[in-house]
Structure 1
Amino acid sequence: MTKHLKGTAASDGIGIAPVYLMTKPDLSFAKQRISDPLAEIKRFKDALAAVQDDLSRLKKQASSRMGKEDLAIFDVHIEILNDPEMFNQVVTRVRSQRINAETAFEEVISRVIREFTAMTGNKYMQERATDFANIRDQVLAKLEGKALPNLQALDHPVIVVAHMIGPSDTSQMNAKYVKGIVTEVGGKTSHAAIMARSLRIPAIVGCPGITKRVHNDEDVIMNGFTGEVIANPTTTEVDHYQAIANRFAAERLQWQQLVNAPSVTKDGRQFVISANIGSSNDLPAVLQNGADEVGLFRTEFLYMKSEHLPTEEEQFNAYKTAVTGLQGKTLTVRTLDIGGDKPLTFMPLPHEMNPFLGYRAIRISLNRPKMFKEQLRALIRASAYGPINIMFPMITTLDELRQAKRIYHSELSHLQKQQPGLGNQIKIGIMIEVPLAALYAERLAEEVDFFSIGTNDLIQYCFAADRGNTSVSYLYQPLNPPFLKLIHHIIVSGHHHQTSVAMCGEMAGDRRALPLLIGMGLDEYSMSASSILRTRSMMSNLDSEACHQLYQRAVTECETAPEVEQLVDQWLKQQ
């Protein structure tokens, strides 16, 4: 009997093959008292070293199949293993409580996993929990003498189905045999999803219960475009999806010709297609996919991976590495966007009933000016090595913006006394992600060089719905007509004052949204690097005036998001 399941599309493509259930051994253990702490600490050190050796070996084996960005993921995991703070916390527990290494390690790493998992307002940070969970499993397996699944042993085409997949798993995958990946947890920016896109393996994440609803060797089709899984498909379904897979393979070959091409519409109107990144490890993919710029550099991970407030010098080095790595392309940096839903171990924040509406982002920066000034100084200094733009997150009022600008200009003035001209080319912008800021865009545009619309939060606040809450996920409607009108208002307001307008939320890379955004006149589209060539190809086949007419029809003829989706789908078929 055919079964239909649904998850989140994470890597484009169609996979058709039997299921390979990737089941891991039971890693549960009992808390035990130990008599020799030194021997237990050595056992823990040996386990860490063994996992690091495994990762180094897998990285070397994968070097012929993966780019620098994906290989850098191994370095992130090795960095976790070598974290002195984590090691010292485990050792302290073993010594003081005389408990076994498994218990001490589980307590320490589980706290980190809980902190990242709690960051529901930031998918990129939330999904870092998967990295730590993957390291936890590998270390526990070594401590318990158990073997994890070996995907290198596969010798026939399969769809890998698992609860969770880490970089060490993905690196073992041979695209010749792994035709798709489906997991119960994870998101589009998880490392497994990133590596799947690099290996061009279709992937679906966040498919609840998939490991219980399919069985080994059962035939499945997985649609990496829509997140649909069809178990035990009919012959007609197999033929239909095979045809889609063949067309997509041909399209990908065409996209590669656009790496160095300009981002222009069919009628010659030029736009900017840029990339969203979380660290310098993401830069190789930015260049490989021909991004025009980096439209969003999230600085949170620099703080999250540290056990202390990053110093000005540490931040300067990180920003300098990023901007020099872009080889002359502009780096747009968002100042610290952290809050009650994204805790920092070294910065205790008050418990809040509703952290999404609480003490976060620019509100924290303005309340902690010393920390804010250090970040701004680091950014200004790094601008000597390449073009940098700075944008402030979650600006709500004109007073907030002016206060942030005063602090910025004060630090700029101090630094220019030592180095005249430093930072003169920096442009200052704000994230438009609060409804009041969107409504007040006409006035705010007079104060800044650019806007960047953060649709993930703007949609959440406009619809009063946490998009991480599955019960209200139906309210995540970027193509709702009133919301489209609000986006258009922001763009028109910016242009009225020669303020460029970008978008860095997921809507920027949405194929249905693209013609509407072109029709509104959006200047810059910032997205995951893997979406750039597809978007550039699609843009090259669209006429900007026809897109404008489509937008007008969407907001005058349609009343609901599904109606707009249907209108755009029909329009695209005619192009």
Structure 2
Amino acid sequence: MTLLVLPFCGIFTPSVVKASPVYGISMHGQPALPANYQHFPYVNPEVKKGGKIAYGVVGTFDSLNPFVIKGMRTTARGIWDPEYGNLFYETLMTRSAAEPFSLYGLLAESVEWDDARSFIQFNLNPKAKWQDGQPVTPEDVIFSFQILQQKGRPPFNKRLDTVSKMEKVGEHSVRFTFNDKADRETPLIIAASTPILPKHAINPDKFEESSLTTPVGSGPYKIKEIRPGERITYERDPNYWGKDIPAKVGFDNYDEISITYFLQDSTLFEAFKKGEVDIYPDGDTSHWTRSYNFPAANSGDVQRDTFTPQLPTGMLGFVFNTRRHTFADVKVREALTLAFDFEWVNKNLYGNAFKRTESYWQNSALGAFGHAADDRELSILGAAKDKIAPEILAGTYTLPISDGSGADRNVLRQAVALLSQAGYSINDGRMVDASGKPLSFEVMTQNDGQEKMALAYQRTLRLIGINMTIRTVDDAQYQARSNSFDYDMIVKSYPSSLSPGAEQFNRWGSASRDQQGSFNYAGVANADIDRILKDIVDAKGLEDFQASVRALDRLLVAGHYVVPLYYSNEQRLARWKRISRPDQVPLQGYQLPTWWDARAQ
């Protein structure tokens, strides 16, 4: 086995600044829960554990390692999973879904840091153990960051870029000292977004390989059965070390969790109707209103829940790959954005159930839409404000409202005018550039719903001589082409939180533009955006933070990197009534890892 040793790893010396241990940390301000908290407020602490749940997803899997490029999008769900819970691997601290960005102890029972956030020290819980009974050690923490730096995928391979020194402190602690590349969010990313791996159970030479060999984790579940590409089943580890710590009370309530893979969403829904799958998150409003007239739903055995999280809308849209010459000109992107007839799509495909998205953080204080740029934000924008349209700065910019015909002449006339400014004209019914090359591109879709939207878009673009082709591909091809940015246009969702930070670099930062596996689907490389991203993570006060996020929002809207689609304030989910949930829904929305099997009561 090849051991990884990096020069900044060392042993703690008494000269290092000491700080008082704390039970939790927060990006801004203090954690909401007191030091003696017993559990998170959105769980049922009296839940009786037992029973099972069957999840269903569309796709396939061929790996149990989500931390390398090869397994990035084809790893079995549940291994490292924000929706179903990290069943197998854990982090040093865990996030509360009831707060914007506060962390509480998990593998680390306490932490130490200074006001400048120049370092953070994690004091491991002496009870923390791997599933094979070995203790979780500082050596495991150091090993995890090293191997991810050398062989991991983005963003894990960049975690140590901000660290000048990583060292073992005593028997149970690890300290990270940061360099000048770090920001105020860095300690929280180190704490809550990096998996801790068992040094004794991993061969570094084979870490990059995509494998279905059962690994060793520290999480609450072990792998019971694997049917490659079809199903993975987990069973609760009765010896799980963390079942009684406050951050885990009310979680991990099933004895067995299975995740079955389906080729199509329609097949998944049929399995749900038969009771083979226990829950079905439903993002299609038309489907939600029309598809639940079946016996189990009519009898009440299947119940439908609607949740309203207190989160920004996020952004769903057709994403331009600006690496392509076709989309290099912002006027072309703006013209194509105007040409999408949202009103026709909303009426004919969704029964007018949605609203048009105008901002990446709409419906929150972080969004630019509806908020004029104040002096603080203008100062943050600097000279970049001169590149932003006055109506975007004023917070009044909206996309045009068409007549819903799919062929609104006034809107299309605006699109053609912008294309003319970009050097295009209509010749013999085709939109061509100065050399006579037609304006044409392909949109890659992955399901029927996306394809229907693309077909509507295609019909409208055809009216102004633009040839947009549609290619719907299977999940494996979609993921592979997404990873390598092998597309002209793609449909993607950018979820938004109340505490945006480091993840935005992976979406919009210049450094991520050509990094395979990053989430910079649009290929953005913009110095102004890079600078504002740094302002977001360096903001010490809430006002500076809010102004910086709004500044980023305005730059993204002004850049027309995405054709905005729609949003809904609601989360919709159908479930068999044998699956119960807590009454309280936290700020972040429903939390599946806190639900339980009522038959176990």
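Each of structures 1, 2 was scored by relative contact order in percent (Cα under 8 Å, 6 or more apart); the highest score is held by 2. To test your reading of the models, identify which of 1, 2 gives 12.6 for mean count of other Cβ atoms within 10 Å over residues 254-261 when calculated. Source structure for this number: 1.
Match the computed value 0.25 of FRET efficiency 1/(1 + (r/R0)^6) of positions 222 and 294 (r between Cβ atoms, R0 = 30 Å, to 0.05) to one of the structures 1, 2, and report its label. Attributed to the structure labelled 2.
If you line up 1, 2 by distance in nm of label points 7 Å out along Cα→Cβ at positions 150 and 390, the top spot, with the largest value, goes to 2. One of 1, 2 was used to calculate mean count of other Cβ atoms within 10 Å over residues 78-85, giving 14.6; which? Structure 1 accounts for this read-out.
1, 2: which one has mean count of other Cβ atoms within 10 Å over residues 102-109, as calculated, at 20.8? Going label by label, the one that fits is 1.
helix-only ellipticity at 222 nm (-39500 (n - 2.57) for each DSSP H run of 4 or more, over all residues; to 500) computed as -14500: which structure among 1, 2? Among 1, 2, the structure yielding -14500 for helix-only ellipticity at 222 nm (-39500 (n - 2.57) for each DSSP H run of 4 or more, over all residues; to 500) is 1. If P(r) over Cα pairs in 10 Å bins from 0, in percent, for residues 110-421 alone computes to 5, 15, 21, 23, 22, 13, 2, 0, which of 1, 2 did it come from? Only one of 1, 2 returns 5, 15, 21, 23, 22, 13, 2, 0 for P(r) over Cα pairs in 10 Å bins from 0, in percent, for residues 110-421 alone, namely 2.
Each reported figure results from applying straightforward, stated rules to the coordinates on display, with no laboratory input. Keep in mind that this is a model prediction, so the values were computed, not measured. Cβ atoms are built from the backbone, for glycine too; each structure is taken alone.
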